[in-house]
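Undergrad: Okay, got some structures for you below.
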Structure P
Amino acid sequence: MTIFFTADTHFGHSAIIKLAERPYRSLQEMDETLTENWNAVVGPEDTVYHLGDFAFKGSKAATKYLAPLNGEIILLRGNHDTENTAKLERWTQAADLIELRQDKTDLVLCHYPLLEWAGAFRGAVHLHGHTHGRIAPNRQRCDVGVDVWDYRPVTLREILSRLESAAPYHPTDFYQETG
C-alpha cells in the first residue's frame, strides 16, 4: 500500500483550464487525463489524501468523478467542496485539517497554505493545495496540487525530494517587528 497526496483536480470545472493555464483543449480532455493519470499511479489498495477542490458543481459531479478512481480517498475540504460533497460515502474520511506521521515525517494537511502549523519548529511538513503553484515552496511547505505535479497524485518521497532544494523555512520572516 502506498500513500499519495494531491489537490485541486477541479473535475468538471471548465474555467480552471484558463485560470490555471492547464494544457487541455476541453473539459472532457482534462477530466479524462486527470482520471488516467490518477489510475496510472494509484492502485486499488493505495490511499490518496485529496487536499481539496475535488470537483466543481457539488456532490453529483463529485460522485461521477469519484467512481472510476483507484484507492481509498480522504478529502480535506477546499473552497469548492460543498457540505454534501464532504458527506459522500466514497470518502474514507472528510476533514478540514489532518495531522499524521508518515515515514518518520510529521505532516499537517490542509487545503489552504498556512504561515505556521503544529510542529513547524520541530520539522513538521505542511502540504496544501489552493494556490495552483503560485506560492513557492520552502523545505517544510508544499503545494501538492495537480498543477504542480504533472496532473497526478504524488508520494511523500517525491515531495521531500523536491523540497530538498527549496528555501529553508523561517517562520519569523512573516512577523513584523513591533515598537
Structure Q
Amino acid sequence: MKNITLLLVIFLTGCVGIPENVNPVDNFSLAKYLGKWYEIARLDHSFERGLTRVTADYSLREDGGVRVLNRGYSEKEKTWKEAEGKAYFVQRPDQGYLKVSFFGPFYGSYIVFELDHENYQYSLVSGPDKSYLWILARDPEIRDDLKNIIIAKAATLGFDTSKLIFIKHR
C-alpha cells in the first residue's frame, strides 16, 4: 500500500512540473489576468482537436482559486464545446505557475512564461512538458510582428513551433 501511495504522489506531482528552461513569470497579477483570452495558436491535443474560435475565461472562485471556462466551436459537429475547470497557485500568488484541473483530483501545470506585464494583452502558456503550448491574447488577432517575436521565444526554449495550429475566430 505504501508503494502505491508513493507512486500516486509521484504521478500527481509529476503533472504539475515545469519543462526544462521554462520559467514562470514573476510579478504576476491574477487580477489583471482574469477575464477573456483568445487562443491565437496551440500545439495539438485531443481535447481541443478540431475546435475554432477558442477562448478561455478566467474568474475568481469562492474558495480563492480560479474558475477556468474554455470554449470552442466544432465546425464538424456545428456545436460549441465547453470545459469548466479550476486552478490554484502552486507556489506563490505573484508567480505565473498554477495547477489546473478539469477532471476531479487530477491537475496539470499551467505555466505563464511570457507575458505583457504592462497591459496583459498577450501571454505564452505551457503545460507540464513542451508538447503543451498556447499563445493567448485579449483580442482574436495579434500583429504579425508580435506573433513572430512570441513564436521565436517559444522556439528558443525548445517548443516545436512548426506544429502550431493557428486558430480561426471568424
Structure R
Amino acid sequence: MSKRPTAEDIQAAAAVLNKLEPGYLPPEIFFAVARLCVLTTVEMVPLRMRNGRVEVLLTRRPADDPNWPDMLHVPGTILRPSDEENNYHSAFDRIFQDELPGITVISRPQFLETRFHQVQRGRESALIHYVEVAGTTPEAEYYPVALLPPEIIDHQVSFIKSAADRFGQSQPR
C-alpha cells in the first residue's frame, strides 16, 4: 500500500528539482520522471541495402541497464529542453555521435511515424525516423530485417520493419 506524499515531501522534491539545469537529468531523477510523465523520444532506424536485402544496424544496451539489460535496439534519445528549437538536429547529432560514432550517414533522416506507447520505463511519444548508413563501428552490428535476433527490444520490431519497407521501396531496382 503506497502512502501519498505529504505537502512537505512535495515541497522538498520540488526544491531539489528546481536546482537542476534543463537538459540531461541524473539517471535516478530521469527514471522517476519517466514513470510520471510522457517522454518524447527520437528513434533512428539505421538501414543499408546489402546483397538485395535490407539490414538494420543495432546497438546493445549495457548489462546494467535498468529496463533492457543486454538487449539490442535502434539508437534513440529523449528530447531535452536544452535542444535546439524548431528541429531535431540536436537529437540527431546526439544519436550519431553517442551511439553510432564512425558510421557514415548517407541520407538525411526521414520521418516515418509517431507512436504513443507504453514501454518498460513509462509512456513515450516516439518520433520515428530512418536513415541510410554505411560503415561499421564496434558499438553496433548489422542484422537482416527479415531475420531480427530474439534479444531485440520488442516494441521496436514493428517500426523497424515499417522503416525497412519504406526504405526498400525507395531503393533503385
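Undergrad: Of the structures labelled P, Q, R, which one yields 25, 19, 17 when semi-axes √(5λ) of the Cα gyration tensor in Å is computed from its coordinates?
TA: Going label by label, the one that fits is Q.
Undergrad: With volume of the Cα convex hull per residue in Å³, for residues 80-143 alone coming out at 132, pick the structure among P, Q, R it was computed from.
TA: Of the options listed, only R reproduces it.
Undergrad: Which of P, Q, R yields 10.8 for Kirkwood radius over Cα pairs in Å, for residues 48-87 alone, as computed?
TA: Q
Where a number appears in this text, it was derived from the coordinates with a stated rule and is not lab data. Keep in mind the model is a prediction, meaning the values are calculated, not measured.
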